[in-house]
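Visitor: Following are the structures in question.
Read-outs throughout are calculated quantities, based only on the coordinates presented, and are distinct from any laboratory measurement. Just so you know, these numbers come straight off a predicted model, no measurement behind them. Cβ atoms are built from the backbone, for glycine too; each structure is taken alone.
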Structure I
Amino acid sequence: MTNTSSLNRLVRFRRDLHQIPELDRDLPKTLKYINHVLSGLNCLVFSPTRSSACAYFDFGREKTAAFRSDMDALPISERTFLPFMSLHENKMHACGHDGHMAMLLELAVRVDSLTEPPPCNLLLIFQPAEETSGGAEDICLSGILEKYNVSHIFGFHLWPGLPEGEVYTKSGPMLARSSELDVDIYGKSSHIARPSEGLDALYAQTLFIKSAYDMEKSELPPSELRLLRFGKAESGTVRNAISAKSSLLGSMRAFSDETFDYMKKRLAEIAADTQRLTGCDINIRLSEGYPPVINDSKLYDAVCSFLGPNAPHALKEPFMIAEDFSFYGKYVPSLFFFLGAGDRPSLHSRDFNFNEGILLRGADFYTRLLGFEF
């Protein structure tokens, strides 16, 4: 199998899938395409959860190695003006999932043509809803990791800002636990000339934000990486009336449950203090979010040792983004990789694109891991 034929196939997979982006768990065209490719290979193709696809290659081994790709796109109107632009209005593969799927399909094709069986059976997982509600958790709860005796799992994400075609990862915490944070503050409106007759929700909002930011900055040691920020704030209706309601939309992130739980507890205390000072009622809602991606240290060391000079580069610091690949790590040792996309527009932007040649580097990296046993 030549690099040219592999690259041509990767480009075809990526461009075909790029044109049919679909959201969340509503992925009929994407699944039809993936199942069509997999159905021509010597593997068991099945769907363990709604809108998912798996390919199991049985080589009669005791253990199984798993590889995962996400499939869903984003509700974004594409403006790359590529000849293979999205055919679906306000839907775009702006996070590289088309590339992730292409690499895993290419791996499936390569596995099907192996002359010598690898040391592990292989389970390729195509999952929905990474961008929304955590399709990875559904896959884990389906029981397939236990059924097929999965010993470890790998995943990739294209990453702008890292050198093009280079693979990066790190041992331990890599990506953050993330939760969406909504704060509603209820006061009482009055004419601004009679402020004592009202309860100022805007004032309460400013107190709450300052106290929350001060807590995140000063109450935890610098070594405990975390984030607490609000990106949207609304309050009031007109300039000459005390605000009766404020709302805040933000995000809270951390790399340990202890840090996350501490900030959550303190936010509740700050809300109670602000209520006492202002008389306003404050309601805080935190989404469940995704756990942190914690790469298994033993798996990381074993993979680096196995790959030798082809081992991935080590990231110096974890990233504050979240990824539902984290759910797999709660069930089996997991290792997540970044594939550098170079100096490109950011993920989730309307003009995101990448050099398709990096997909060959990613597929080759995956192929080397076929010989790994953990």
Structure II
Amino acid sequence: MSTPARAPQDNPAADAENRARETVERAVADLRRGSAVVIAASGSQTAVLVRAAETIAGWPLPLFQDLLGVVSLVVTGRRAAVLGLSEPSSRAVQLNIAGEVTPARLRPLIDPQADAGSIPPAGVTAATVADHSPAAAAIRLAKIARLLPAVIMTPLGDDGLQWAKAHDRVVAGASDIDQYDSRTACALKPISEARVPLEGARDARVITFRPEDGGAEHIAVIVGEPDPAHPVLVRLHSECLTGDLLGSLRCDCGDQLRGAIAALSKHGAGVLLYLAQEGRGIGLVNKLRAYGLQDQGFDTVDANEQLGFDDDERVYQPAVRILRSLGFGRVRLLTNNPAKVGALVRHGIEVIERVPHSFPSNEHNWTYLQTKAKRSGHLL
């Protein structure tokens, strides 16, 4: 007699995490298309209404004009420091602007390529916000959306959740936004796999990994048959459309990608993780903005900070999740960036050896490479 199939067990905690992740994704989509979203404080009815500052072209704004709260601008500590208003160590800073907040007044505060006038700007005061507040979470949400990390914000008070429901606004919890990266990484699963002979590695397979919410896909390139019983040679490569695909000479990414594939093939086996983290995590649009600032004389680190970003905004939980799902817990890491070694170790991957991985510079990327060495700790 056959045993009847068991019904799937309910997992309320997992279901709640899935819903939270999906809500953050909806908030990201709304923010990118210029819509306003609500961010709620953890365990409270208190909430704020926010909109990405770079999407604002006209004034007054729908929804905001109907509220009586003061509209302020929230930026990162990095951007506030550029404006001479705060220390760079703060996660987020609230800028209060005397008089009417308009696109003409916002633009110089969020865009380093606009004329900011006097530094610090007249009629603007700054106040640091708590690290896990809705305002700080709004900055993280803008970064997830690959927008400039700056939002306009107005408080909704203690009935913020009721207001959001009445106005059909997405409500994302501040703590859910803070946990989004780790939750998304934990939800990564292999989706498809195919043999893909590569120039430099004919014996290669490509496996795609996608989170359950349908977010960004990462790729694992498996060369040969790496043995999990021994430390596997691994390269973590963040996507770079300009370098990898277009052959840009401003960076060494294309050389690193092709060189890594060749190194894995020469070694006989290994893994290259191609991670969806363009521009060291700031996205293609912002990377090109940073390039424009570099053309004005800023180095790569200062250009990121002018925009309000840290030097490196990448996260490494996806890489750890993929390595573990492939059965690899001990690696020999192809990199000149000690931060990558530290990130893997912090997340429980044993790095047996750092294998040097560098290529000759050219007249266009020499300064870039020197800056990475001097200011970001890369080893030449």
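Visitor: Comparing distance in nm of label points 7 Å out along Cα→Cβ at positions 329 and 345 across I, II, which is largest?
Guide: I
Visitor: Follow-up. Comparing FRET efficiency 1/(1 + (r/R0)^6) of positions 169 and 289 (r between Cβ atoms, R0 = 25 Å, to 0.05) across I, II, which is largest? Don't skip to the end; give the middle numbers.
Guide: Numbers: I: 0.65; II: 0.30.
Top value of FRET efficiency 1/(1 + (r/R0)^6) of positions 169 and 289 (r between Cβ atoms, R0 = 25 Å, to 0.05) goes to structure I.
Visitor: When relative contact order in percent (Cα under 8 Å, 6 or more apart) is compared over structures I, II, which one is greatest?
Guide: Top value of relative contact order in percent (Cα under 8 Å, 6 or more apart) goes to structure I.
Visitor: Thinking of I, II, which structure, once Rg and Dmax of the Cα atoms in Å, for residues 49-160 alone is computed, gives back 13.0, 39?
Guide: Details: I: 15.8, 48; II: 13.0, 39.
Structure of origin is II.
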